[in-house]
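No lab work stands behind these numbers, since they all come straight from the coordinates. In this text, all values refer to a predicted model and were calculated from it rather than measured experimentally.
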Structure P
Amino acid sequence: MPSDRWDLRSLRAAIWQHRVTFPAQIPTFRRQHRRDVQWRAVVLYFVRGWTLQRIAGRYGVTHKRVGQMVRGWADLAMSQGYVARIPSEEECGLV
């Protein structure tokens, strides 16, 4: 799933629809800003369905910064295999 072919909303929808994997324990990445908030923002956005604005209000940053943080996390998570596309039953030969 190349990063130029998805946005945060479509990735969240894919997670909720079980079309991509999502780690049970959220990793933090050293290159990211505010690692203490990073994993919490990821859970709130992708799992709990919070808006970027609501997360920004909770942590006292702009919604653009939260978007950058969550997108940066998603880019690294996909590149390292934490988030990956799940093949369909047809692709696996089960149907």
Structure Q
Amino acid sequence: MAPIPFTGSNTEEMQRLVAAVKSMPGSKIVEQDSHYLRAEFTSRIFRFVDDVEFFIDDKEKVVQFRSASRIGYSDMGVNRRRMNLLCEKLNQ
């Protein structure tokens, strides 16, 4: 997936990103600074944990991200759906 473009300041984008992550079920922010955010998402039934990382690139005005399952060979598209939903929330 392509990085997420933004137009405001780094601080504003981080606030929007934190709000979007917190609004999603099973989310927990575990690390945050002015340009970086790391969150864990735990599935309801099997309690699988996925790691999601974001980096706000001020120079390029984009948010780089990575979402990955900790275990297993296939996540059945969960990470992609999660990131699509997050992108939708950020574009609202």
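General remarks:
- When relative contact order in percent (Cα under 8 Å, 6 or more apart) is calculated for each of the structures P, Q, the largest result comes from P.
- Here semi-axes √(5λ) of the Cα gyration tensor in Å was derived from just one of the structures P, Q, and that gives 23, 13, 12; the source is Q.
- Given -14000 for helix-only ellipticity at 222 nm (-39500 (n - 2.57) for each DSSP H run of 4 or more, over all residues; to 500), calculated: source structure among P, Q: P
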